[in-house]
Every structure is written in C-alpha cells, then in structure tokens.
Structure I
Amino acid sequence: MNDSLWTRCNSCQRILYKQDILDNYSVCPACNFHFRISSAERLCLLFDDGRYELLDERIYPVDFLNFEDSQKYSKRLKESQARTGLPEAIQTGRGTMGGIPVVVLAMEFGFMGGSVASVVGEKITRACELGIRERMPVVVVSCSGGMRMQEGMMSLMQMMKTSAAIAMMEEAKVPFISVLADPTTGGTTASFAMLGDINIAEPRALIGFAGPRVIEQTIKEKLPKGFQSSEFLLSHGMLDDVVERKDLRNYIIRALRLFLNRAQ
C-alpha cells in the first residue's frame, strides 16, 4: 500500500483515500471532520475562479526585542518562512466573490500557530483601511492560537489596533465578515475574530480564549463537554451561524448581497 495516497481522519480514525478528502473540500467524507487548510487554499476556495491579487506581501516581521526562549525568535521566523513560503502568518487577497469586489484575509496556522504579531495586525488594519477607501467589504478567516509571545506588548497592541480599524469600518458602514476556523483562540478570539457584522464558524471548530484546564482551575468547576466548540457557541448566542466549508463561499456571497442592498 502506498502510504502517501492514504491518511487517517483525526476524528473518526478511519483510513481514507487522500483524493476523496481533497475532492470534498478537505472534509472527511465519513464523519464531516474539517481538516485544516492553508491560507492559499482558503483564498482559492473563496474567490471567483480562485483568482485574486495578493496585497502587502513585502511586509516582514522584525525581532526588535532580540527575543530568545529555547531558540531565537529570528530563527523561528526563518524556519516558518521557509516551511510555508510566506513572510507572515496571514495573507491578504483582493478579488471578487459572486462578482462583488472584496478583500479576504486568510490566516496560516502553519506559521507559528497562526499567531498574531505586529505584521499580522498591520495587514488586517491595512485591509480595513483599503475597504473603507474603496467601499469594499472585508472578510477575515481566523485560524490562530492567539497573540505571539515573542513580540511581547507589541503583539498585544494588535488587539486594540485591529479592533479600532474594524470600528472605523462600522462607522463607514462597510461590511466586515468574520469566519472562525479550527482553532481560533486567545487574543484573536478576544479581538477581531469576534467583531464581524456577522460571525460564522466551521463545524466543530475550537473557539475560545483560555484553554479548558486553565478555566477549570480558575473557576473550580467542571466544564460542560464541548463548551468551546462552534456548535456550543452558536447555541449560546456567541456566533451567528455554523457553516460547512462546501457552503461557506455561497453563504458569504449571500450575506454580502444583503449588506450591500441594504446600504443602497
């Protein structure tokens, strides 16, 4: 058996033919588990005919704190850049969805866990500013472990910076749609990921601020099963909808048309 043709589902543990998964939007055909996909795959999935223009690709992170834990931050950056082929943990694309001009930001979990640092915050802010200038909706797809510790306070400041940019979009009445993929945690959840005009998530996505063990130790109570899943958050009013990946593009297009028709 050629192992490269087969893989095991992370959820149901079934051995599956890889092409069957790829043909199903990287979703397990047996149990509907949504595998993580790259930022480039996200952009291709959402834009018309998978065509888009990349923006702000020449902004690179800097190790201005000379941070070092088990290894230097500068080395971690170089390794992530070599592995993903990306300068940072987010990509900005400009194109159309259903013929509607739109800016889409897709986070890359493979780049230091999709962590948010100064460049990620800058790219989100620039996308919002572009959306305001040209009256273009902005869609962000989050897949992140939260703020990047290696940039310290500069990383935490991106929560305020991106939130302010989104507030400016609201004031300008330009739509901002947030999609939460697995996982969306930490400061990402506590800022731009939950500030959309509509907040939608993929099925069974892990969404939360702190981890379950930390919360249990803090409140001294046992948490309900699956309390940080997208379905649990939907049932408690923290999300507007849970949408399967195969339906996500059409769902966003319908939402954009509703927003734009209302604005006319």
Structure II
Amino acid sequence: MICQTDGLVLRGFRMSESSKVVVLFSREYGKLRLVARGARRPKSKFGASLEPMTWGRYVFYRRENRALQTLSEGDIAHAFEPIKQHYGRMAAGSAICEFLDHITEDEDRNPLLFSIALEAMQWVGSISETALDVPVWYFQIRAAGAAGYRPHVSGCVQCGTRLAGRHLGFSPGLGGTLCGNHAAAGMRVRFETANLMAHLQVRQPDRIDLALLRGVDRAEMTRVLRAFFDQHIASHYRPRALDFFNRLRAAEQPAAYRAGG
C-alpha cells in the first residue's frame, strides 16, 4: 500500500554502500523505519530531505508486520536552518529528536506528540540563545504527558495542597512535586523550578513567560527531569545528545547552572 505522511527525521544510519535507513516520526503512522535506496549516492533523488531535524512530506510503501518499510519520495517542508546553522541550537534540536526516538514505539500513532515536537523545534530556532534550555524542558515535560507519563506539578502529589514556600520537593517515584510538609520524601527543589515546570506543562510556546526563568536553578531542573524519566521510562536510557546539550549549556553559562538565573 502506498502511503503519504508528514514526518520529522530523527536519525539515519547506513544500510549499504548506496542505501540508508531513516527513522522518521510521522503524524499519521507514528515512528517509522524506512529504507531509502540510493540515498547515499551523490545525486540521490531524496536530496537533503533525509537529514536529521528535517520536517518533510514522505511517500512510502507499507506492508503489514514489517520492521522496515520502503521510502520512495521525500520533500522538505521545513529544514530548520536556524537550528542547523548554530551549534547550541543544533545540540538542543538533537536532544529533542533523541528523546522523541527513545520514548516512542514503532508505529504507535500520536498526532499530539508530533505537534509538540514541531512546536519545540520551531521554538529552538527562534528563542534567545540564553534561554535555549527552555524549549528542551518544554518538550520533555509536554512529551511525557502525551506519552502517558505526565508529571504532577500543579500541587503536592501526596496531599494535593498548593505549592508554597521557597524549598519544596520532587519525588520521581510518586511522579510529582511535594509541598514543604512532605518535601523530605523527595529531592529538594526551589519554588521557582517547580513553578516553571507547571507553567511549561500548560502553556503554548508563544504564551510562556520567560521571565519565570529568573531564579530557576537550571542544574536542578535538569536533575529533576532526568530522575523522573529514569524512574518512569527506562533506567537504561543513556541520552547522549541530551547529556551533551546539558554539558554545553553548563559550560556556556556556569553561573546560571551554579546558582540559578
């Protein structure tokens, strides 16, 4: 059966001297593994449509119960050039694609997750360099909800009370934030960190108040999200692109990662 779909290229790898396998997250079919025959030739008909971090329109031949489908056409809808032309933005985009690849199963359709991924990628290409962490955090938090792992950050996960006070907690096992009375049962987090997590969970990129980034301990946010996903997705996951992005950000903005801000 011939199928068409919008898709975001997550990664690709060599299959033979002339062909490659492309991992594509699509709107209509979820994650696909597509064989692109001749894609490694200098004058391939696919051009740059199979490059990672490319959003395009793809045509493929689909057969039931096959791990690899055959790609026949690819056209670029958005190449995300602002991301690919900037080292830090490219690291952020790579982290998003890697995370999306990890949390999804093959051919598990999730149009909401697809939309969140495109929003995050577009935001990476336009946001101020000083705030590049934010779309990556946004994607992690929103993608977790779309994949069925939504963290509880609107109040205390144990008693339901509204969060208040400078020092709160976060329990990866319970899956959410803790009020001051129960903070000892989890990791210590600042109110500003918990508040930004709640804000990112419910707002679209064009409605997110970046002023809330002030006072956030960025290293703390990174640790909390990592602990949550280790607990609820897979402890064996080693996010190389995400770890690289976090190291890069810490090197670029050491003061923000030491003391928040």
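Comparing structures I, II by distance in nm of label points 7 Å out along Cα→Cβ at positions 16 and 200, which one has the largest value? Present the calculation step by step, with values, prior to reporting the outcome.
Numbers: I: 2.1; II: 4.3.
Across I, II, distance in nm of label points 7 Å out along Cα→Cβ at positions 16 and 200 peaks for II.
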#### Entry: Given 61, 37, 32 for Cα extents along the principal axes in Å, calculated: source structure among I, II
II
### Task
Check the numbers for distance in nm of label points 7 Å out along Cα→Cβ at positions 24 and 40 across I, II and tell me which is largest.
I
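FYI, it's all coordinate maths here, none of it is from the lab. Note that the coordinates shown come from a computational prediction; the quantities given were computed from them, not determined experimentally. Cβ atoms are built from the backbone, for glycine too; each structure is taken alone.
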